[in-house]
Structure I
Amino acid sequence: MSDYNWITDFVREGYVHFPGLIDTQTIAAARAVIDTDLAANYDPARKPEYDSRSFCPDVLGTPPIVALNEHPGVRAKIAALLDLDNIAFDTHGQVAIRQAHNTGQNFPPHPHIDGFPAPHNGVEANHIQPFALLAGVFLSEVNREFAGNFTVWPGSHYLYEKHFRERGALAPKEGMPELSLGQPRQLMGSPGDVVLCHYQLGHSAAVNTSDHDRYAVFFRNNHKDLSDWESPDRSEAVMRHLANLWDGWKVDSGRC
């Protein structure tokens, strides 16, 4: 599809899915380093940490993982949305695995946006840590629902924007907003597929009642004015971005 069509879709729905954007060799290298680390270092006692932060923390930032976010195809798509000079690219990543049969029922997914305090995720109380663009790379086949699918609530970024405009400086103290977002969409995909999501898009991972683990790697690419955690102006920048979806982007809601 043309750049205009997918950018228009991204603005309207808050995400876009690119099948087969990354080559098989790059995907295989990332999968191999993850599988090797799982075999050597996986600790079941740390699973809550793995689920909330990342599996395989020792491989984060290694060349096979970072290569996914640095892939020319991925960078070209990001460049159509954001000025690359104003982006602090994620150089670590998050290995996200949803293990087979992690529950026995098809429980409906529950939406969230990243950067709010939650058990095990390391975010400080009364703070929000937003960013710009989530890039998710599929490393395994997902061909049915409730197989650990990356799940989105299309258009929900506008509902969160409205919430943050209304709540203003109270928002960081109120925690993760609980909003009515409509129906979720569980994404299917194959190794090499890439999903780009606006930070404020409601998303989740479906439970995995399938026979296969779901593997993905996610990168949280940030606006540079949000990347300096010690900046005295950061709180103001955070609220500006939350209340204005397209602040710092090449696109705006006029594309819808």
Structure II
Amino acid sequence: MAKIGFIGMGNMGYAMLKGTLNVFDKDDILFCDASESRMNQVSEETGVRHTESNAECANNVKYLVLAVKPQFYSQVIKNIVNVVTPEHVVISIAPGKTIKYLTDELGFDVRVVRAMPNTPALLGAGMTGISYDPKLFSFSEKEIIEKFFSSFGRVRVIDEKLMSAVTCASGSSPAYVYMFIEAMADSVVKYGIPRDAAYEMVAQTVMGAAKMVLETNEHPGRLKDNVCSPGGTTIAGVAALEEYGFRNAIIKATDACYDKAENM
């Protein structure tokens, strides 16, 4: 029997599967997707076997990842409700789908881990918030859960009531970072830097700045101050960002994201 199964092989499911291959053998993984051509493509690329149905996938794994969009959960649950047992560990990555929703739909004795990963998992640089009741899982199961999520980046256990905020903090926010990189690159292409060089310079700077936050444990404000020489170029740029509502735009984006996650 395989250890881990994925239902859904879209962007997020594929990113997680690729990360999982960093620490699990391909023979310990199965997946299924609604598209036969997609399944064939992923199997050819990764060597991971696919199944003919969602029920078959669930029946042959212990850890089952529901990697489909929220609007498809109802159909997937119909496919697997008669297959999932108390021995399974069901991992849900859909915003708005609570642990209670899944246990109500699958059976009160089904054990659920609710998670919010992000697409940098594809490169082993993901950030995942997870929530579950540790009393329901054995020590070895908790080890596998930690190993699984750590295989494609960092993981942090969060109270379930904060999962919509996790969606804002790391689930959706890569899109904002990509927008920042694109805008920043456009702004220097305007002054003559070739576009490929602009993307490289800005993306590397974003990655380096993030690494500074993670590895120095300095407050981001202090790191920002360290770049801002009195009367210099950086503080002039920071002042312009404040004038045009940079922080407020991020907060408003988070509010919109949170409201959507809470009402899906």
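Read-outs: derived from the displayed coordinates by stated rules, not from any lab. What you are looking at is a predicted structure, and each value in this text was computed from that prediction instead of being measured. Cβ atoms are built from the backbone, for glycine too; each structure is taken alone.
Assign the value 15, calculated as relative contact order in percent (Cα under 8 Å, 6 or more apart), to the correct structure from I, II. Of the options listed, only II reproduces it. When distance in nm of label points 7 Å out along Cα→Cβ at positions 181 and 197 is calculated for each of structures I, II, structure II comes out greatest.
Quick one: helix-only ellipticity at 222 nm (-39500 (n - 2.57) for each DSSP H run of 4 or more, over all residues; to 500) came out at -9000 when computed from one of I, II, so which one is it? Only structure I yields this read-out.
Which structure, out of I, II, was distance in nm of label points 7 Å out along Cα→Cβ at positions 61 and 141 derived from, given a value of 1.7? That value comes from structure II.
Each of the structures I, II was assessed by mean projected area of the Cα convex hull in nm²; the largest value belongs to II.
Quick check: 24.5 is what I get for mean count of other Cβ atoms within 10 Å over residues 13-20, calculated from one of I, II. Which structure matches? Only one of I, II returns 24.5 for mean count of other Cβ atoms within 10 Å over residues 13-20, namely II.
Matching task: 0.30 is the computed value of FRET efficiency 1/(1 + (r/R0)^6) of positions 5 and 173 (r between Cβ atoms, R0 = 35 Å, to 0.05). Pick the structure from I, II. Source structure: I.
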